[in-house]
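Listed below are the structures to be examined.
Nothing in this text is a laboratory measurement; each read-out follows from the coordinates by a stated rule. Only a predicted model underlies this, so the values are computations on that prediction, with no experimental measurement involved. Cβ atoms are built from the backbone, for glycine too; each structure is taken alone.
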Structure P
Amino acid sequence: MLKAELIRPRLIVQGDQVKPRQLAADYHWLQVAGELIALLQQHVGQTRGALEDALRDYEGDSLDYPIIRGLAAVLSNQAAFANDPAVDPAELRAALFAQGPVTARTDLFQVKERAQVVRETAVSYQLAPAQIETALFADLLEEQILQDTGAAITPGDLIARYNLEVARGLLYWARQVNLHIGANYRDLFRYIKLMQLMYTISPAQSGYDITLHGPISPFVQSTIRYGLQFARFMPALLLCQSWHMDAQVRPPSARDFLHYRLDDQTDLQGYFKASAEFASKLEANFAAEFADKYNQANRIWEMAYEDEILLLDDTIMISDFSFTHKKDGRRALLEIVGFWHPDYLRRKLEKIAQAGRRDLIVLVYESANVSQAAFQAASAGEVLTFKRKPVLKEVLAAVERCAC
């Protein structure tokens with residue numbers, strides 16, 4: 001995440017809209033990015049302070065210093081800095097400073113010189129004087145040692161990541177983010193939960209409208225604390241195939257809130273990892289068997305994975321599969337319960353009860369240690385059980401009965 005002062009110079013305001021200015025991957029900036037990567041690699045084993053001094057020298061009096069600093073910050077943020085002093089620095093300073101002030105040379109008033117005090121302290125700790133010098137201020141940020149530059153990165157990748165950081169940084173000043181999402185719901189809500197964002201959701205044409213709320217922004221508009229969570233979340237949108245974002249943002253220079261819009265046509269490159277195609281091997285095998293037994297030509301029901309969200313009182317439930325009749329459009333949902341952990345089963349029962357959907361079929365693994373009646377009491381349309389694997393013929397028969 002870039003600091004706010006590195007984001008502001010890259011903003012373009014046009015009417016009631018604002019957008020980030022992307023950095024072109026042209027010859028000049030590719031060269032700069034390559035030189036910064038090389039500079040970082042040259043400072044492995046040196047202190048953070050030495051690296052920052054070298055970066056300031058490289059920057060010189062360039063008018064493009066916000067970009068250079070931003071590129072360098074992206075590199076530094078993925079690098080590993082650490083220190084492992086031989087003795088606790090605070091303890092060491094206390095031991096040295098307790099001996100009173102010393103100077104580089106002795107005189108009438110100073111009977112001990114600095115080097116002597118360091119040598120004596122080194123003996124007491126059974127260390128070399130050089131180790132004492134290294135450990136003395138090792139807990140300061142600038143004294144941390146660059147140990148690893150992180151994953152290998154090309155100049156083009158560095159520019160792409162910088163553009164993403166600027167784009168997400170504009171959300172520092174957001175008070176509300178409106179989204180339309182048409183697919184990939186599981187990954188999206190995984191990151192919404194991870195970032196502890198508050199949201200409301202409603203069905204919309206070809207997907208769902210989701211509003212991410214900032215709880216204190218209507219009252220304290222100068223804070224960016226919650227906006228940081230918006231910014232951290234933003235790369236999750238790039239995991240979705242169909243999406244649109246319209247955020248209300250108010251950068252420091254703006255008199256009123258502006259619209260910040262992005263959609264799935266953006267050139268931004270994310271780095272969040274998508275989850276596996278299916279949440280479990282059981283679901284993957286079920287989908288593979290359906291595709292194998294019912295080809296496109298002879299199937300009556302079209303099956304889709306996680307394409308409907310059930311809106312509950314204070315949460316959501318994403319059904320595992322949906323079945324849509326090719327001729328009359330009737331639909332039924334399928335939830336596979338193959339995990340036996342008591343807390344999981346309790347939450348699943350609560351969600352099914354809140355959903356109250358008569359078109360929801362629950363497929364329960366017999367070893368899940370929960371009775372079929374428990375799911376029926378939770379108002380599921382039908383409850384089927386299986387021993388080793390689901391019987392596809394029985395599932396489709398239940399779909400026919402429950403679909404509406």
Structure Q
Amino acid sequence: MEIRVGWGKGEQAVELKPDRLAGVVHPNRVDSGDEFETLRRALANPIGTVPFGEFIGAGGEILFIVNDGTRPTPTAKVLDIIEGDLAGVEPSFIIATGVHRGPTEEELRFIFGRHLERFRDRIHVHDSRADAEMVHIGTSTSGTEMWVNRLGVEADRLVIIGSVEPHYFGGYTGGRKAFLPGIASYSTIEQNHKFAMDIRAQALALEGNPVHEDMIDALKVIAEKPIFSIQTVLDRDRKIYAATAGHIHESFYAAIERANEVFCVKIPAKADVVVSVAPYPMDVDLYQSQKALDNGKLALAEGGILILVSKCRTGIGHETFYELLSSCSTPSQVLAHIERGYVLGYHKAAKMAEIGLWAQMWAVTELPDDVVRNCLMRPFATVQAAVDEALSARGPDAKALFLVDGSITVPLIPS
């Protein structure tokens with residue numbers, strides 16, 4: 001039988017005997033209605049604030065905070081819907097890159113769609129290292145010094161466009177992440193992401209999650225600023241399944257149950273071999289693709305083989321992450337190094353090293369083979385070659401499970 005998995009904007013095919021297949025796991029199939037009507041209803045019935053048209057019509061300087069090209073957020077579709085409300089309004093936009101690089105022209109077109117040329121001159125790309133652009137807005141209870149882009153503080157009104165899906169240490173994406181890490185300074189993001197090393201920082205976890213709680217606490221200092229948040233939940237085909245709007249936190253929490261309906265997928269048992277795919281646009285680099293490894297591990301049996309599939313279109317990503325991995329020859333060495341001191345990027349290396357203590361990690365990417373090996377993974381040119389060898393290595397009864405949207409799908413074993 002043939003299984004097709006995402007490879008950039010295309011696919012790779014894998015031939016497999018049926019008795020060697022443990023399953024092909026997609027996000028759950030849900031009944032998505034008219035996505036534009038779904039958005040219209042959310043905008044007309046916001047949680048904890050006035051309808052969008054009234055919010056925009058109140059005047060003042062309006063700043064939109066939008067996700068960068070590493071997220072599947074349907075920003076362009078949202079702009080299609082609110083286009084009429086923006087007639088006669090000249091909003092500015094800031095792309096919430098966090099510590100990511102700025103978007104390419106292709107990514108700008110993905111984010112803004114047909115609206116790019118209208119707003120191009122009013123789009124600012126956040127740079128977390130541009131200290132002159134940052135202002136201090138307070139300190140969280142956990143001690144995080146909250147420096148954010150001054151555009152987010154000086155604007156009279158803010159509109160946030162985001163998407164909610166599971167996140168491997170923040171619990172979920174969306175909502176408060178527009179500020180931290182979205183438009184925060186490098187030092188602020190580093191302080192917050194250090195909490196990712198805590199065992200409580202994991203997918204689907206909010207209560208007690210120190211990363212999430214630090215984000216919420218840090219934003220209390222701007223609680224009085226008028227903010228209208230638009231949060232979407234996408235289905236497996238990247239159509240809008242659900243949308244919420246209004247208060248930044250209330251709209252986020254309201255979207256979580258709908259996100260779980262899509263992205264939390266029950267599987268009968270763990271598999272000997274798991275193929276976890278980072279699909280476009282989450283395949284931008286290895287740093288981002290690591291999320292597919294962290295979700296894939298949840299479906300992998302002890303001693304199994306976890307195969308990452310990602311083009312890694314622009315390379316490694318965060319250099320600190322790679323420098324640590326490439327300086328160590330074993331997962332234990334990586335973890336020991338981090339114990340001596342944390343810098344931003346180490347949390348991803350730690351998550352990979354933790355997997356490496358009990359399983360093998362292989363990878364199908366466009367990265368050079370020596371780079372993949374330096375990241376504690378074994379390189380392969382094709383998914384077919386990796387799966388064939390993994391099944392052979394694990395024995396005649398081994399089976400492979402394919403997690404085709406591994407960056408945002410959380411496999412669950414029924415208790």
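Just a few scattered comments:
- Origin of the derived value 19.0 (mean count of other Cβ atoms within 10 Å over residues 76-83; candidates P, Q): Q
- Among candidates P, Q, the computation of mean count of other Cβ atoms within 10 Å over residues 132-139 that gave 15.4 used structure Q.
- Given -11500 for helix-only ellipticity at 222 nm (-39500 (n - 2.57) for each DSSP H run of 4 or more, over all residues; to 500), calculated: source structure among P, Q: P
- Test item: mean count of other Cβ atoms within 10 Å over residues 260-267 calculated as 18.1, pick one of P, Q: Q
- Computing log10 I(q)/I(0) by the Debye sum over Cα atoms at q = 0.09 Å⁻¹ across structures P, Q gives -0.78 for structure P.
- Relative contact order in percent (Cα under 8 Å, 6 or more apart) from the coordinates reads 20; which among P, Q: Q
- Read-out Cα Rg over 2.2 N^0.38 Å, for residues 20-187 alone, computed value 1.12, structure in P, Q: Q
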